[in-house]
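Throughout, read-outs are computed from the coordinates displayed, never taken from laboratory work. Quick caveat, the model's predicted, so the values are computed rather than measured. Cβ atoms are built from the backbone, for glycine too; each structure is taken alone.
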Structure P
């Protein structure tokens, strides 16, 4: 099981178009109401025990309770625990109903899909969920999420568990903020609707993207709310959104740039637009800074609506190696 502690927008987007495809017989899911009492209580107790370990910063105990493949490469979980220990320590944790996932085939599935709960004519309902997990070996798994609140904000802490004998071992840990810039996913969804009503479709798309990420505790899960947001994004029918595989050309300052990504980023209470573009090298930081300024101004000139949606724009020049150099320009200084 893959371990991760950071939000992964792009992975979630890749999975979304396939979520309504029917599941194969080798995959089944039980919601909390479908489980035997002993199973449900055991999962909730295990999640609370592992949460207490994380809150104490006890990575050693978590590693001892992890499946072999995770224990062999524990750095991701160890980093997550270390980075969030001050947040989790002393915080109150309230469990959500767990999900039990069974993969009954004789070999790993390239794409295991689990449809959980009751589905209606239009797909998901208020209490349903879909999980899509790549390269999943046979076995019994569970997804346990706790809502965590304290002085340092609100988070979800999710554990992916795998059954080994009578024990539930740790297979993954995800710690996510449920707010960005002081706002939750529903706020971003509402703002997206307001932007759409004004014809600001790019702002609407970016705010819907942020809403969908905030509302999913793990990147391989979808719900009725996230499915609605995905459908809303599809309805915007935008064809000029940059990706690594399909860069968008931008002419600015007498030069041509290839944009590869664009997304919203919250820094404290400011909401910034981040734009990434290709460059051969960032070694000459003076020239790269000038290019960044040109890209920022060019993007806002092409899409003036961004002035209403963001407090600033960050341009990040990215080398083929992945090294990058970023610059921020407050929106009020973009002429």
Structure Q
């Protein structure tokens, strides 16, 4: 660990499309998260891991020998090459590694790798009697302190989940006020103090604030469900065409903010609308589904799909943004019962 900040030492968080050495995932097992079917969640994970072959290594977190044996057996049935997977046995609660895993940084001149360990407080829900199931997630705050993935380590005295920020690797960052200014995260920090922390620990210089995320998002509006960089100056933004939809005003407001926003060099972004899928849970409530929750691998882009009429259009738009990668649709209708999708369950480690 260092007394200096990552910024002072020349580190920056690279964009997701930059070269990865591996991607971190955690095997699903919690029936509180996947109320529909653990077995179907496991099958979805097998499809994701199989799709990543030839793109990057998989670092897979499991609880113990028994879980590893089960994962290996299922992965073999999907034709997965186990030599592409490194298993890590450690106690953990949930699959959303994006939110409790480190943020990996690089020093481009010295070719060094580092990582930032942020505080994770279960989306500010732990201790809230309305969210009793979230208390168990606090154990995920310790996972990577135990695993210690290597490289220089920085400890940030701030609550922050990976799904709450989106960066272009050159100094611009997108986030939402609903998440980062929520009193359940960092109640004693001002907006200015939070911005300073992001600049010092991620190497960014330009922060664009959107207001809110999707309806019924338990993360309080994570950015990866509403807007994503696909190049240094191009943003895909979730957009709802139906003015009667609950998300319409939220997403229309976000679109308007982004079309007027500027990058780290003072230039306007190119902003492209991405249609919205629509899905309801069994109880009739609106599921927080979005196509922006995709993962950009070295050779593939894994896109959540929902057997929705807009699936094909969204896939076409995303594929056009990544002509040198293959867009692969992954059915996430079972996974979304846990509140997230592909981007939420992956965390890239750069080369």
Highest-scoring structure on volume of the Cα convex hull per residue in Å³, for residues 226-297 alone (candidates P, Q) is P
Candidates P, Q; Kirkwood radius over Cα pairs in Å computed = 21.6; producing structure is P
Computing mean count of other Cβ atoms within 10 Å over residues 218-225 for each of P, Q, the value 24.6 comes from structure Q
Distance in nm of label points 7 Å out along Cα→Cβ at positions 26 and 58 gets 1.7 when computed on, of labels P, Q, structure Q
Value 14, calculated as relative contact order in percent (Cα under 8 Å, 6 or more apart) from one of P, Q, is from structure P
From the coordinates of one of P, Q, helix-only ellipticity at 222 nm (-39500 (n - 2.57) for each DSSP H run of 4 or more, over all residues; to 500) came out at -6000; that one is structure Q
